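> Take a look at these structures.
Any read-out appearing in this document is the output of simple, stated calculations on the displayed coordinates, not a laboratory observation. Please read all numbers here as calculations on a predicted model, not as lab measurements.
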Structure P
Amino acid sequence: MTNNLVQQLTYFLVDQIFQIESASDDQINEDFAVSLMETVGAELQSLPPDDLSSLVRVISDMAASERDEERKEFLSSFVENFGLDEGFS
């Protein structure tokens, strides 16, 4: 079972990334957003396997319970989009 801290931090991180992804060009600079996403992806990919597995599990659970279609699609593709599925191949 995933501990509460991992779950809450994952919810927070994913929500922030979703907000950046959903923002218009008037709200956030596209170059900054891309740079931030690349940094987040690199950091997440460097997680130890057990931690990465916990993160992926929480995101998968979030996607399964999400009712908003846009967020559900975002969550369902999060692991692949950030290259986190490569550790499970």
Structure Q
Amino acid sequence: MAETIGSLVDKISIMQLKTFHMKEQIEREDANEEHKEESAHKMKILQMQVNDLEIELKELFKKYVSGQARPKIYRQFKMYNDPKYTIKAKG
């Protein structure tokens, strides 16, 4: 399982921002009907995607609580700006 609760929450928050701004497009007074209809269609897709992510988040949370799944910790190994990992030039 590649997803974590944090990654799902991050994706949901990004999708919520997109939804907010798409709603603004639908409500624009200076936009033509074609733009508003296209935006409304995209809004439906965004809402379905948010719903899918929320379901996935709930299912993952249930698995964590029940012990069926455990979060996997990925350690960060940063090598840049560390002199120990600098390759000395030959010559």
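> Among the shown structures P, Q, from which was the value 1.28 of Rg/Rh (Cα atoms, Kirkwood Rh) calculated?
Computing Rg/Rh (Cα atoms, Kirkwood Rh) on every structure in P, Q gives 1.28 only for Q.
> One of P, Q was used to compute helix-only ellipticity at 222 nm (-39500 (n - 2.57) for each DSSP H run of 4 or more, over all residues; to 500), and the result was -24500. Which label is that?
Derived from the structure labelled P.
> Looking at structures P, Q, which one was relative contact order in percent (Cα under 8 Å, 6 or more apart) calculated from, given that it came out as 32?
P
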